Every structure is written in C-alpha cells, then in structure tokens.
1. Name the one structure among 1, 2 that helix-only ellipticity at 222 nm (-39500 (n - 2.57) for each DSSP H run of 4 or more, over all residues; to 500) of -9000 was derived from.
2. Where does the value 2.9 come from, among 1, 2, when distance in nm of label points 7 Å out along Cα→Cβ at positions 158 and 174 is the thing being computed?
3. Out of 1, 2, which has the highest value for distance in nm of label points 7 Å out along Cα→Cβ at positions 70 and 102?
4. Starting from the value 11.8: which structure in 1, 2 was mean projected area of the Cα convex hull in nm² calculated from?
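Bear in mind that the values in this text are calculations on the coordinates, not laboratory data. None of the values given here were measured: they were computed from a predicted structure. Cβ atoms are built from the backbone, for glycine too; each structure is taken alone.
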Structure 1
Amino acid sequence: MIARMNDNLISYHVKNFNDSDRTFSHAGIVVLKNGKKLVCNIDANEKGKDTVRYDAIDSFIDPKENFICGLFRFKINEEEKERFFKELDAYHDRHAHFDRLYDLATDSLIYCSEMISKSLTRATNGRLTFKEVTTPKPMLTLMTRFFKNEAPKNTPDKKVREVISERKYIPIDVLYRNPNCTELMRFKLKHFPGDDFE
C-alpha cells in the first residue's frame, strides 16, 4: 500500500479523520499492470471522473501536489494477493464511484480506505478485518456542512449531524496500523523552511 498527504486544504481536513496517526490523507495499492507498477485508487474527483483508476506512481506522489509518502506491506500469501487484485479490478471494471457519504453499507460507492479494507477482507476470507470508527467530535460541524450538500433538500442540520455522528467509517491509519501490515518507509517529497534534513 502507498499513502500520501496532499498539499491542499481538503487533505488537511481529511487527515483529521484518522484514528490516531494523522500523517496521510489518501491511499492506494501498488499493482503490476502490463509490466508497469501502477497505483489503484479512488478519490473525490469531479463527479463523473471520481471512479477507481490506475495511476502511475510518479503521478500519484507528484511532489508538486504532495509532501509526504509512506509504503506499507500487508502480510498475505500469493493466493490471497491474487484474490485481492481481482477484487480491486472488480471495483474498477464496474466503475464504482467515490462515496461522498462515506457509507460502508454501499459497495457501488466507495472511498479509498473502504475499497482497500473490503477487498482485503474478502480476499483473505475474513482473516484480515479493520476497525470501524465514528467521526471525531471536533469534525462533526465540518462534516455536517459537507454532508448537507449531499443530503436530500430540506434535511434539517440536526438530522444530518445525527447520521454523521453515528455512521462508522474506516480511516487510512487503521489500515497500516493493523497487526498484519508492516511499515516499510516514510519519506518527504518536498521540504519547507525549518525542516530537518536528516
């Protein structure tokens, strides 16, 4: 798995939904396609383009738009790995779109960590499972405003807030903090004044 932190305001907010490690805002899986290593991922692109895609690694971690990257490896055998990649392909082939409501009950709409966790759980026949969490209280107001745009018209803010406060999701850090995942490395893609260069 490859994770990154984008250099924009939305990513700054997204990282605050992580359970404890707020380093990364997006993740994908490195796969081999036609002899090339690509990153299978999905993000909240403009509607219609927000589907599962395979990006070149140098594009996924382009320093112009990202400033830190992490590499992780799940402890799965070859059969599980093959099934895992087939699960990712299935999301791609059926044109699953980004889930702006972060609803784990849907499978046609997904977000990056949901796609990875569900695919791994199915590929390992339930051997790998991932913790589901609720929205951190400091983020409820922001998410209420965000979800209000996606909810049916005239839905009261109070109702939207109730749904958000109870809805479970899977943060990015839950994936790599799983005991069946090993962190390989983290590295900065660009430096800022005052950064330690060691």
Structure 2
Amino acid sequence: MQPVKFTSKEDIFEELKKEVLKCKKCELHKTRTNVVFGEGDINADLMFVGEAPGKDEDLQGRPFVGRAGRLLRDLLRDVGIDVKSVYIANCLKCRPPNNRDPLADELIACFGYLKKQIELIQPKVIATLGRYSTYELTNQKGALGTLRGKVFQYRNIKVVPMYHPAYLLRNPKAVDIFVEDLKKVKSLMMQ
C-alpha cells in the first residue's frame, strides 16, 4: 500500500501556475510576452482582481506594475494596508492586444484559473478593480459608479467593486472615492 501523499497549498499553487504558463485556451497566447499569473500572499485575507495585464505587466510578467499599479500600492500604503499581505491577480492572465477590453471567450477561458486561485487563497474580501472583474465575480451588470462600494458575495467571500486605478489616473477626483472604498474593504477584513 502506497503512503498517502499530502500536497501543500504552495505546491498546488505552483502546479496551477505551471498550467497557466502553458495555457493556449484562447488566442491571447499568440501575442503575449509573458503570462501574468498573479502575486502576493497566498494566505491573504484581501485579494485584488483586475481585468487584464497591460503593456508593463506583459513585459514583466507581474500584475499592476505600471503607473496604475504604483498608484494602487501608494493608496494601499496610505490607508494602512501592507501590499505584502494581499494577493493581486487579473481575470485574464495574458494581455489583450493594444489593451483592448477582454472578449467573452477570453474571460471564459481564463475564469477557471481565477476561480482556482480564489479557492486556494480563501480571502475574506475580494476587491474587484474595474468593470470586467466586477461582472465576473458579482454577475452584476451596469455602471461601475452604481456598483462600487457595495458588498456582494462570491462563494461566501465578500466582494467590493472598485474603480480601476487606471481610471483614477484619468479622473483624479475619483481618488477620494477609491480611498473611501479601500477603507471599507479594510474594515470588512476586520469582521
């Protein structure tokens, strides 16, 4: 009789990452430079889910490393959330050409990976950044301005829709709203 082999959460996460790095489920694999799997604390209470990697993310293979990512990290620090204590991922693991919006078949192809990441991490709160991650995890359609700041559920995990940090770069007046939502997310983590 073979001894039972227990696999650690880290090992399962690494296997998932290897699977994603080889993915060819949609056409985006043809134009990507790097897969952007996600990064951070795999035991995080807070997970951020964006839409898709941009140019900087595609080049580096890391999420939220461009201007929007730097802004996100600065605002996290401002409200007292340690970026090392969160996990950051995207709905899509590959960059759409010219940063176009994700297509339905791309979201469908990648959602299983995001779902597995969420199941493994088991965060208390997920902050969705932008329309597509909000739609994917809340099944709510509509203007993000009407959804942001509300609390939804995804498999018993609280989900708080937020503006994407790239939106804040174009609309600096929305930074205060984003900070307000971050404070709400922080308080939900404490519950």
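1. Label of the originating structure: 1.
2. Value 2.9 for distance in nm of label points 7 Å out along Cα→Cβ at positions 158 and 174 corresponds to 1 out of 1, 2.
3. Comparing 1, 2, the top value of distance in nm of label points 7 Å out along Cα→Cβ at positions 70 and 102 belongs to 2.
4. Label of the originating structure: 2.
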